[in-house]
Structure I
Amino acid sequence: MATALALDHVVVAVASLADAVADYRRAGFTVTEGGKHPGRNTANALVVFEDGSYLELIAYSAPSPEERWWRVLDAAGEGLVDFALLPEDIDAVVAAATQRGLTELTAVPGARNRPDGVHIAWRSARQTRHDLPFLCADVSPRVLRVPDGAARQHANGALGIGAVQVAVRDVAATLQRYRALLGPEAVDSEGVVQLRGCHVTLQADPARGPGQRDEGPCGVTLRFAAGAAGTRIDSALTHGVSFAKAF
């Protein structure tokens with residue numbers, strides 16, 4: 001029986017990183033500058049939660065048509081473009097998924113240079129379609145990539161990500177792909193994908209495709225402390241992200 005994977009992060013493509021950082025801070029989030037990705041035209045900032053998951057705000061300094069995230073940003077505007085799961089052993093997860101018929105996964109290296117000069121390395125594995133998340137496994141100690149301590153405390157009371165909503169063209173087909181990626185036990189009787197401490201729900205959206213916002217995440221449910229029940233996240237500050245709340 002496969003071990004459930006945890007959600008690692010959700011990716012938000014934005015036009016201006018400085019504007020997005022300022023707006024998310026105004027919305028009550030603590031935002032940490034991430035750094036730049038060598039060999040790419042990207043820089044990021046992180047909103048890290050107590051449960052270890054985070055939002056990645058990412059922006060491009062130049063057109064990058066070779067990258068899907070830039071193409072979606074260019075065609076459809078700011079918003080959610082992807083999300084990642086955290087495997088303890090990425091090679092084992094890829095091998096198991098391949099045995100179950102998901103043959104498109106290949107682990108490749110990734111890196112980021114933090115503003116303080118620390119170089120961070122990881123490995124990721126992606127599908128050819130984007131109804132599924134990608135895998136992101138640390139090579140450097142994870143705390144270098146995902147800060148802890150005060151970075152995880154938010155004035156608006158946000159504690160973590162409880163669910164990710166994903167728009168897909170064919171729910172039944174995508175559920176089969178989740179079973180191949182994570183094992184058949186990952187999909188419950190209601191068609192909900194169960195992760196460790198989080199879940200994924202699918203909704204049919206046949207209009208999604210090239211030239212529009214692609215298949216992938218379309219909403220995020222954040223968990224909040226009970227005392228934050230009156231907190232409202234202003235959608236004008238979220239750069240295209242739809243947040244629901246749970247307590």
Structure II
Amino acid sequence: MAFQLIKYEKKGKVATVTLNAPPLNWLTIAMMKEINEALADVLKDVSLQLLVFDHAGEKAFSSGAAVEDHTEDKVDEMIGLFHRMFRHMVEIDIPIVGVMNGVALGGGCELISFCDMVIASEKSRLGQPEIAVGVFPPVAAAWFPKIIGLKKTYELLLTGKMISAKEAEAIGLVNAVIPTETFREGVDKFLADLLNKSRPVSVWTKRAIKAGLSLDFTQALEASEIIYMSGCMATKDAREGITAFLEKRKPVWKDE
């Protein structure tokens with residue numbers, strides 16, 4: 001696969017999609033097509049354990065969907081491609097980590113916040129400024145209430161304000177805020193803590209979390225129990241983990 005606006009790399013068990021149109025990494029129709037192609041490949045590759053969204057440049061993860069692609073003759077295609085990215089991400093069972101060392105605005109904020117986990121530098125800023133140009137962010141409207149609650153969703157979407165990485169961490173949009181000068185070292189450490197786990201157990205864990213998102217607790221627990229017993233406990237790695245604990249040694253994962 002040859003890409004012009006993103007970099008798509010697979011190294012070991014990690015796939016990385018890097019938005020590669022600095023300094024602002026606008027999400028154009030052309031870039032969205034490339035991202036969707038990369039995500040479709042991730043879905044097919046059962047050897048992968050982690051998907052990372054990163055960006056070129058130090059100014060922006062992404063300043064959002066390109067405004068010129070919102071015109072009447074392009075908006076249908078743009079929205080279809082943009083939302084296809086999130087539909088792909090919903091289907092991906094391996095952890096997805098977003099890495100930002102700059103601003104994430106509009107569609108860029110939606111993309112980074114839809115990742116399972118987000119690592120941000122101290123200088124990073126996030127926001128949904130769509131209301132200032134007479135529209136609203138559909139993904140954020142559907143997703144933010146589930147992860148940050150109604151009050152903050154109303155505030156961010158109705159004011160269009162930008163918030164710091166620290167505030168984003170406080171409300172649940174960001175997992176970790178790392179000093180800018182040691183950002184890449186911090187990212188590597190965060191990712192290493194995910195990669196030293198069993199791939200199948202990570203997959204079953206994520207499936208259990210997703211299964212309960214739209215259910216009440218009793219239904220979510222039942223779904224999680226089924227996934228635990230029929231999925232996770234059927235893996236060799238679950239047996240290895242328990243055996244290693246009883247034998248007081250580190251587990252040796254087989255990813256089976």
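Each value in this text was obtained by applying a stated rule to the coordinates, not by laboratory testing. Just so it is clear, the structure is predicted and the values come from calculations on it, not from any experiment. Cβ atoms are built from the backbone, for glycine too; each structure is taken alone.
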Legend entry - If helix-only ellipticity at 222 nm (-39500 (n - 2.57) for each DSSP H run of 4 or more, over all residues; to 500) is computed and equals -14500, the structure in I, II: II
Legend entry - Of the structures I, II, the one that 0.10 was derived from, the read-out being FRET efficiency 1/(1 + (r/R0)^6) of positions 62 and 182 (r between Cβ atoms, R0 = 25 Å, to 0.05): I
Inset, instruction - Consider the structures I, II: one of them gives 127 for volume of the Cα convex hull per residue in Å³, for residues 30-93 alone as calculated from the coordinates. Say which. - result: I
Legend entry - Winner on Cα Rg over 2.2 N^0.38 Å once structures I, II are ranked, highest first: II
Inset, instruction - Assuming 14 is relative contact order in percent (Cα under 8 Å, 6 or more apart) as calculated from a single structure, say which of I, II it is. - result: II
